[in-house]
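Undergrad: The structures considered in this document are given below.
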Structure I
């Protein structure tokens, strides 16, 4: 993998604990100001996070973070050096009121932020499978604009989840 060492350590730790999974790497060139913001988040242990595919009785929980945005799985960024597992549980509960029972990791997105000088820093977003005992949604409008259980995925899915749910990927 062509990713910074700290990001690779996170991926290896998750794979050692949860088994092999797909890792997608995206290199993003950012301005020097944006790169400094990424470095500050990295130094605080906040670059990266978790997203969770929650299932209940054959349906999957999807959210829209903004009106008319693609449907995605709930999640959020890590707090300072927070474990990916804790981020996953906390972010889903905060946004939807659902308490996820984490089953395992099915993938990871690694974003490598690079500036014009070639400096780079990477963040890992772990993608989790989970179940829910209680499907009752308590939407937090400060976190997301919409949440719904789907038995068939909608057409407008975020690309990183489309393949997993059998939906339509970006063309």
Structure II
């Protein structure tokens, strides 16, 4: 979809940077299939919700209906409705937070910057280098900009909330402007 090209380009760059981190610290990162305690029912920017919804339509009818049923019954504090046996059913289409969660991130605070990551990662004492740390503010700014472009150019801005629950993204019908 050409109207999602900015989003897909951003995701491609994020994935590339994440692979660089994974290649640099293979022994310090434990995130893998089955490690799903962080996989919660989250909210998304409309651009991510639309991309996920469109990817859902490409799945088999059976898988799509199974996911939509889980989405319809998911509570706000439940695990992600895309999880099955600790694995994401739409892994290649997962939102940005799911791609980056657990990796080293740089967070701006009133006192300056601090680095954070999943407590299961970097337990051997190795500290991530700044060059292999995601700047959370920059990442959120880029994602917000891509979202704003899509809303302005394609969607009806008056009909969308600022954030959309993942379960809603999987079950909603989209209308363009």
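Values quoted throughout were computed directly from the atomic coordinates according to the rules given, and no laboratory measurement underlies them. Nothing here was measured: the structure is a model prediction, and the numbers come from that model. Cβ atoms are built from the backbone, for glycine too; each structure is taken alone.
Undergrad: If relative contact order in percent (Cα under 8 Å, 6 or more apart) is calculated from each of I, II, which structure is the one that comes out at 36? Each step should come with its number before you reach the end.
TA: On the way: I: 29; II: 36.
The read-out comes from structure II.
Undergrad: Same structure, new question: Looking at structures I, II, which one was mean count of other Cβ atoms within 10 Å over residues 56-63 calculated from, given that it came out as 11.1?
TA: Details: I: 17.6; II: 11.1.
For mean count of other Cβ atoms within 10 Å over residues 56-63, the value 11.1 is produced by structure II.
Undergrad: Could you figure out which one of I, II the value -13000 for helix-only ellipticity at 222 nm (-39500 (n - 2.57) for each DSSP H run of 4 or more, over all residues; to 500) was computed from? Each step should come with its number before you reach the end.
TA: Numbers: I: -8500; II: -13000.
Of the options listed, only II reproduces it.
Undergrad: When you work out Kirkwood radius over Cα pairs in Å for each of the structures I, II, which one comes out largest? Walk me through the numbers on the way to the answer.
TA: On the way: I: 16.5; II: 17.4.
Checked I, II; max of Kirkwood radius over Cα pairs in Å sits with II.
Undergrad: Oh, and also: Distance in nm of label points 7 Å out along Cα→Cβ at positions 16 and 120 was computed and gave 2.9; which structure, I, II, did it come from? Don't skip to the answer; put the middle values down first.
TA: Numbers: I: 2.3; II: 2.9.
Matching structure: II.
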